[in-house]
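Please go over the structures that come below.
Just so it is clear, none of the values below were taken in a lab; they were calculated from the coordinates. Only a predicted model underlies this, so the values are computations on that prediction, with no experimental measurement involved. Cβ atoms are built from the backbone, for glycine too; each structure is taken alone.
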Structure P
Amino acid sequence: MAGIYIHVPFCRKKCSYCDFYSVGEAKMDNHFTDFVLKELSLRNPLIADRIVKTIYFGGGTPSLLPAGNIKRIISGLGDFFGVDPNAEITIEVNPDDVTLELAEQYQAIGVNRVSIGIQSFNNDELIFLGRRHDVGKAIEAIRIFRKASIANISIDLIYGLPHSTLKSWEHSLNVAFGLDIQHLSCYHLTYEEGTPLTRRVAKGTVIPLDEELSKAQFDLLCEMSKNNGFIHYEISNLAKPGYISKHNSGYWLGEEYLGLGPSAHSFNRSMRWWNPSSITGWEKEV
């Protein structure tokens, strides 16, 4: 069975550490969804597996795209593929975009898994990363999705942050494990070429965390996740039994996937291809 990835490139604010392709929210309009559906009509024959088992909206900030547009894309997939009735349908969200109305709209159109970009449960670390939310909003977002009956909740956290400590990282993990989440993605901060954060490192205004302390934070993650009943099934991903990400697992197992949208990658077991990291360049190709 196949997976479908849709890259929604719009962001209200670009985080200082991020090198994923994104553009400002002002460039978002209904034409984006039209082009996604047009690309789907052109590229779908390249995928041999005609049953879709996972759909993943990543970004960027997919939670900026109206739920009606998400629904159009999910419906459009059914015109070309058979969508498994138990398909895992995930959308990445920023905590400050989450309202009960939005969560209920997602639930109504078939979204059954959310990935919330929290990154830290320490407000000073969120400010350093340039995140738009605070700790209170992050916790509220999780509770809202629970209230809307979306039971498969994943959150992202980042460790290895400058000025972080073993204690501050332990605090983030304690909060996370206390919120009844099903999946946790934990990434070490990386200094990607061309990002504002990397430029600050080059200027000496940001000093990367000591490697031994970074390792200690990772070791603590391994210990605490095991104690809380999580399976550490991939270097950066942990899940309760039964909640391992089907979409990400498809990448690692060599299954077919079709990527739609600017910068999205695809694979059909015989070749790989990817779209331009430019909205205008992608539209020209489509």
Structure Q
Amino acid sequence: MDREQLADFLRSRREALQPEDVGLGRGRRRRTAGLRREEVAALSDMSADYYSRLEQQRGPRPSTSMLAALARGLRLSLDERDHLFALAGFAAPSRAASVDYVGPGLMRIFDRLNDVPAEIVTALGETLAQTPAAVALTGDLTSYTGLHRSIGYRWFADPHGRDRYRPEDHDRLSRGFTAGLRAAHTNPATRDRAVVYRDALLERSPEFTELWRRHEIVVAHEQHKHIVHPELGELELQCQVLTDPDGGHSLLVYTATPGTPSHDNLALLGVIGGQLPRRS
């Protein structure tokens, strides 16, 4: 790990980004060239202290997951991301299997959605980024590791994986998650990872095993959703999806019909989300 060059590289990328590039207001008293450290930390879903220590050549060596988060937060190109990994003493991830890398174009759209629940997910349901309002709506889905990163795996294997969904929707969602995994299994770009999830669920879940044997195919994405919030109760939402064909990632945006209780509660979630702490 080259601490000095890593710190210099992070600083240079931070100073090259402008608030408008990431959906932030400039304000009247900004004297910092580019973004502030705490702004990069928030964009990378980590504490300001943790990020500051990296720029100050202090603290532990960042993990590969932290480096991937920094690459997203700093809106790095693939070449810049690879350089970041090298400075930290890691081999660059395979570009053919760069699951955690989100292109700057999709991130620029994501940056404009800070006041609504939105998330970026992989074809296997692994959440890579969430707006604060999305964290308030569904919980921090980026903190999961291993197989639990996938919402489909949690649905069948985690006893709390269905807590935020109505019981009457469980059967339909089970079929949808199974069909989604089968689609990923068919796609050469995601087949290897899909096999890992499939084999783990076949061993663990009789329900999944039965559904997998049906070979059901679901083409249309379910836009109408009901999410049960632990404090605000049931919210009736619409989920719009934008898919990046290059990276295979999808941007999910949750909205509600104006004038409804769900619309009012979504606005409240935006306030709650702004008060959530960042991970260190």
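List of remarks:
- Here the criterion is distance in nm of label points 7 Å out along Cα→Cβ at positions 129 and 161, and among P, Q the highest value is seen for Q.
- Value -11000, calculated as helix-only ellipticity at 222 nm (-39500 (n - 2.57) for each DSSP H run of 4 or more, over all residues; to 500), assigned to which of P, Q: P
- At a computed 2.8 (distance in nm of label points 7 Å out along Cα→Cβ at positions 169 and 241), which of P, Q: P
- Between structures P, Q, the calculation of FRET efficiency 1/(1 + (r/R0)^6) of positions 17 and 257 (r between Cβ atoms, R0 = 41 Å, to 0.05) yields its largest number for P.
- Computing Cα Rg over 2.2 N^0.38 Å, for residues 1-56 alone across structures P, Q gives 1.39 for structure P.
- Which entry (P, Q) yields the derived value 20.4 for mean count of other Cβ atoms within 10 Å over residues 41-48: Q
- Highest-scoring label, criterion being relative contact order in percent (Cα under 8 Å, 6 or more apart), among P, Q: P
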